[in-house]
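These are the structures, in structure tokens.
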Structure I
């Protein structure tokens, strides 16, 4: 968490929100089933959540958006994706280092914690490596970072520095090396304040100890900066000078310990050529046709299936975790992580209205969302990537964000790229990111990758399940008409926006029923595939409709499809609803039984779909606006009712009838 906050401070911005997407193995995994040296997922999850809570809460930054996934593929390689959003006046971030500028270190002291941090976290793990890696784990100090942030914002506003960056991977080596790439730099390593004595010069240079920033400060402004640091109780040290000789020179007690040409340092590394192989896993895509009739026990047990999905660890309530985070500090959170009368509905995205100095009447805001679906990646990483972008953007759209004013970020966690199969999966995913970004017109403005996420034990390799997280951010002019996902008023109409297809591969429905039954129901199916231009048009028009006040609530359809999305809207509001799936068709349904068609309508995870609540008075206006602007896949499928029952019908046939209390009980019954 501290690292992503420093990334924002390192571009002269004030942090205003944090996000976290966490990936763990099943929490009920017993310790005796794990190799020596592997902690149980429950213990790992507890520590990670506590770390996110402590850092964000103590710095006074709200944690407003995220997700928690559980899968056996994360048992040996748990993943933590933290993000931070910042705000700054336009044009206030200087990036031009000048010869003669002083190299100033602000913040924490340098120690052995963090030596090899980046290489450790991006390398293969094993019991032997873990026992030797104690110094690779950085020790965070959020109060120190809060003080450093306060100094940086004041220094920015007084224009006291020419450039700034944080000490991330590689510590001083990357921070000073990158800032001095066009000028050169000379550093006296003994000037760096240490946590304790005994560090070798290379350890000082490479340590990734936390809460440290590097600034290029004109000599004429150094005293003013040091005065601010004294007031805020932040330690500042002058390490050296940016030169004009285009060389990196390091000294230790005056003795030269490194002298390198900057051009060689930045451009002298020969590029590798690696082999990549990818083959469509045919058996995973289509399943194998089984002889025999459709399993009636599965087809006739839709209510238990829905409740099982609501209990699925990746779908169930994360309230126990979310409540540990302060998501309202700074006073700018308009749409929060938990919504509805029940207070625990899963919000699609966060909406923030930052306090803008000089514009007290501004209603402008920022929408922050994410998308992640690793189950699709086991079948085709290309479609996993495109679906992740689609999910992030439709979450953003569902609250009233504007996809035409949006940007995205990518975070990859993958196995060993020297393995041709692992690299083939990665290349396929990167291609999906490219096509989605170009098709949606959403630029990638930042990102990160972590490779070699593999654990070795007993002669076996355990690579992480390939995982891609997409974050999306959108600026809107007015936060007032934004909506959440909880149903509002009995009698309001429910619309399905978007087409439903036989796209059950990689679905969460397939996670809760047995493999043979799934194969009999869906002898041929596919992973969800995004029609990018169609998706862009749908999201653009629906987002406009929300911002015009035509929508009372909206929820995107993702894990568990229509049935889960509708159930979440109902349980969040503690209001009943009645839906009829006969009112829309299922595309690509050839060869499916009537039972399979009904199941696909309920649980398919086809992309770019929304469930929208509209008042009867706005019926004509909403339908006309959507259809006039090219959204043809629009189906009125139900209404909010004044009972405590959640009902889904197929024509006159009742598919399921569940009490809201049952939905809530199942929703709260999963792992968190």
Structure II
């Protein structure tokens, strides 16, 4: 049990048991652990978050590589997941197909994948095909890809005013960017024993270990460095539409911010010519100037185009360039990020979610690496384009900005804007639009309106219990949440369906994500037993089923975090066949493969004291998009669907009932009595 190696470690022996348990915890708790302490020196307080002893990329060269699972294990895990969602006849057929795949075509593809991986040791086997998957997708990125995360309100009275909060967030964002680019940002590390490793002495020791060995030095302290290769795309970046495959563009020389309000676009510099952050009161003045602009919305706001089919948008963009808009688009594409100022005051979480997920389309530029979207009352979110990266870099930025703006704000409710010439500093972007471009924008608006109007949203919580009670019963809070969704779907539709839960593989060089397939035979049986009316199982039997679901989910989570799921491996093998012009093996043409990748329940969670809520749209027309959170004494989820294919309100009613049923069993009571 304690022998063997973990991943590719250059011959260094690491106990498998320690690696699989400790590193899994590291990946699973990324969202709770990457917020660095402030270690500022007085000379740098106005420009940097902190100046880390270790360079930001200190561990990057020594990160262990994403493993390629054994083919036989991938095939068995695939079948285990298929068994929960297929009928017996279909499962038998798929089992025979998988057996042939493992013995024949799969074996050759696996060897090719391993050989390619060995020839590209600077990256992971999933990185290139994963970028391709996003960038070659032709569907609109709004709803289909871009998620959002909403900040909690600033707890201090007066600091959620739009002018105050936007100024503070701009300055904090620039400090984060400068800290990152100077190499001063503390590396992302999960500290299993913070008292031992989250210390100055640990950092000093790591500093003197050669680059290629630093990961192993950190491991000796039960500290697990995480991949930070996505961070350079966070600022000054945009996804540019191209025919067939989009392009990720970054221009780190640009010093200006893009601000959108009422469908109009403005820019002003947030860094001066020496790279110093413009004073907060000057930024405040420029924002006040924009907020005081009383012009009505433009008749043809370009933001709608970024919600188009990507090939359609690529064609229109070329027409924009031909019409003399090269410099205008360059200002948009190269901006440090987009600040979106809305005049709305949302009344409830549903209105917040709608504004932060898609808004009205006119006052958005969905292609930016991220946008800060802020309502009139200061409700703020990050809406981000997904091709360039996953949630790890975004959440680190999110946490740092929230911490800084709430603990050490730069302007206050009584702060007066600087007496500067904002009319000269703020540039309004004006586009040249002929009749053909106006027609394209009108068509884009029509399609956008139809798309977002087809979406339904809902939100529910329970305050009966949360993380504390679940842990007291020695169960996994995430497993119980996932079971709640399985039970809800079973209550509503009477079956178990393909389910996706995202899991980061940032503990590996150029890791992205792996899928936790949380619909299992354990959850299927539990759903059936909870709904059984005659010959009811005992409460102790139901409690045993909760334990079985928790244990199984823990195993799947561990495998996914360790890069040992089946989804990315099968995806990589398929990519090899396609890129080399080989015929696709029967496994990929089997209807069961299409079915298990038709994700009905797409789920994701982020736990952070900075996050109020988050969400995304379903990934298939007949699916649900489930963003959820687990707090100490409450549970909640934000759910989307496209009616009439799915009824989100009924699903939420079933989720609420599932919460109640589980609560009763946790308290030694039968929910049916």
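Please treat every number below as a calculation from the coordinates, not as lab data. Just so we're clear, the structure is a prediction, and the values are computed from it rather than from any experiment. Cβ atoms are built from the backbone, for glycine too; each structure is taken alone.
Here are some notes:
- Entry that produces 0.70 once FRET efficiency 1/(1 + (r/R0)^6) of positions 395 and 579 (r between Cβ atoms, R0 = 25 Å, to 0.05) is calculated, selected from I, II: I
- Value -13000, calculated as helix-only ellipticity at 222 nm (-39500 (n - 2.57) for each DSSP H run of 4 or more, over all residues; to 500), assigned to which of I, II: II
- Structure (I, II) behind the derived value 17.4 of mean count of other Cβ atoms within 10 Å over residues 251-258: II
- Which of I, II yields 3.7 [distance in nm of label points 7 Å out along Cα→Cβ at positions 203 and 355, calculated]: II
- Entry that produces 0.45 once FRET efficiency 1/(1 + (r/R0)^6) of positions 179 and 219 (r between Cβ atoms, R0 = 25 Å, to 0.05) is calculated, selected from I, II: II
- Of the structures I, II, the one that 25.3, 79 was derived from, the read-out being Rg and Dmax of the Cα atoms in Å: II
- Per mean count of other Cβ atoms within 10 Å over residues 227-234, the highest-valued of structures I, II: II
- For relative contact order in percent (Cα under 8 Å, 6 or more apart), the highest value in the series I, II is held by structure II.
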